[in-house]
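What follows are several structures.
Laboratory data are not the source of any read-out in this text; all were calculated from the coordinates shown. Only a predicted model underlies this, so the values are computations on that prediction, with no experimental measurement involved. Cβ atoms are built from the backbone, for glycine too; each structure is taken alone.
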Structure P
Amino acid sequence: MGSGVREDCRSWIDGTPLGRSVSAATIARMDKLGVRHVYEKGQEIIGRSDELQDVFLLVDGVARVIVYSASGKAVNFRRLEAGALFGEFAAIDGLNRSASVEAVESCRAVSISAQLFNELMQSDARFMRFVLSHLVSILRALTSRIIEFSTLGVTSRIQTELLRMANAAPGRNGQKEISPAPTHSEIAGRISTHREAVSREVSRLKQLGIIERRGRALIVKDVEQLEQMVRNASGEQLE
């Protein structure tokens, strides 16, 4: 686990969606009892075998939720952007962690104990509402993925994943900037395919002028065309 400091969490929490949603009393308790962490790129934030049930708020940076199979294959469940809440499953049901979380780039996070998390769920209706909305968003995303796996071929799943990441990224002038750019292996792990298939499709989309690699970022230059390709794929057969 990254370095932890039990002080001055308020300044880290205030600017996040959670900080803007909950009561001042909740922020004060998180400020008093929360722990600040700093993680370097590639560092594990949560281990699947961890016994601790702390809940984390990602203040800045990017992380990923991942599980490694017995053969070492990485299965990426989702990408965590600044403001994301994670680790709450174990705090809610008291069971072991269901996945690991790793820093994709340097990250800062605040953690609170499972006990404090559950106390805040009962004492602050706005905190509970934030958590419930967060859990529903995860459920909706997982439902969409099940439909994609059942109805779309590999090429369309790659396009859909890129569009999903683009929609979550900042943009201007009709373009979206995904930063840091996901590796081909990361995309492959998220849609259950191999890196070579992702490389082929990414190269094709570059040739079409839809995406472009610019430094550490992946630029989606034509979001509308990518959206149209995804819509057109609804009748595609499984590969």
Structure Q
Amino acid sequence: MAPHDRPDIHINCAVSADGRLAFAGGRRARLSGPQDLARVQWLRADVDGILVGIGTVLLDDPSLRVHAEMIDRPMVRSPARIVLDSSGRTPMSARVLDGSIPTILAVSESCTRTFPPNVTVLRSGGVRVDIPTLLQQLQRAGIRKILVEGGGEVIASFVRGGWFDRFTVYVAPVAIGGATAPPMMRGPETVGDADAARLRFVSAEPIDDGVLVTYLPGASVPGAPRPLSDGASARPPGAPP
């Protein structure tokens, strides 16, 4: 899938020093400090859509809004909330369905559930959302820039598929460990070099008590990537809009 056939995609997440997104069982971990939290709000304010998977919605019930008060920036518009939800499991009580911000639910063609009229439903794939088709649908809908925030299966899908233009990871100075704390990337096992997703290192910058690492897509390797079936540069903190 050529970059011009899809929106510009920035993947961003915060992980522990051992690469975990959350505590045991997926319990939310506040890994970012104040500077990194502000950086994320700058990222959100500069995109057309913020994308997460249904697992993030079920575990964290995020609002996916821009906290403009953290960056002293008046909001002209809010980016759309985009949820990958193949089987339509988003609860009616979820904050992404509160009607305050445009919401797009990406479901499979086999999903028969109906949603409130204020929600845009995009269908692709037989049982699971087909991400390349979804990205083309989003582009046709006027979504030009997307911030992908997780969770692990969604990040793995976009990284393995090569469907991104920038990948930033805030590494917090804490180690979590354990068997059930979710890793940054989940999904198919990487059994050899051909299965590994290649990244190109750009920079590592101190921020708060951790480090922000930036990557671009790397050179392709023999063998097609195995995408999961489901599942702009940041301004410095305090920079003017």
Open item on the list: When distance in nm of label points 7 Å out along Cα→Cβ at positions 59 and 203 is compared over structures P, Q, which one is greatest?
Closed with: P
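With log10 I(q)/I(0) by the Debye sum over Cα atoms at q = 0.18, 0.19, 0.21, 0.25 Å⁻¹, for residues 91-170 alone derived from the coordinates and found to be -0.91, -1.01, -1.20, -1.43, which of P, Q does the value describe? Please report the intermediate quantities before stating the final value.
On the way: P: -1.07, -1.12, -1.19, -1.26; Q: -0.91, -1.01, -1.20, -1.43.
For log10 I(q)/I(0) by the Debye sum over Cα atoms at q = 0.18, 0.19, 0.21, 0.25 Å⁻¹, for residues 91-170 alone, the value -0.91, -1.01, -1.20, -1.43 is produced by structure Q.
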- [ ] Assuming 16.8 is mean count of other Cβ atoms within 10 Å over residues 11-18 as calculated from a single structure, say which of P, Q it is.
- [x] P
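For distance in nm of label points 7 Å out along Cα→Cβ at positions 187 and 211, find whichever of P, Q sits highest and give me its label. Provide the component values of the computation, followed by the final result.
Values: P: 0.2; Q: 2.6.
When distance in nm of label points 7 Å out along Cα→Cβ at positions 187 and 211 is computed for each of P, Q, structure Q gives the biggest number.
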- [ ] Determine which structure produced the value 53, 42, 32 for Cα extents along the principal axes in Å, calculated from the coordinates; the candidates are P, Q.
- [x] P
Task: With helix-only ellipticity at 222 nm (-39500 (n - 2.57) for each DSSP H run of 4 or more, over all residues; to 500) derived as -13500, matching label from P, Q - done: P
Open item on the list: Using FRET efficiency 1/(1 + (r/R0)^6) of positions 115 and 195 (r between Cβ atoms, R0 = 35 Å, to 0.05) for the comparison, can you identify which of P, Q gives the largest number?
Closed with: Q
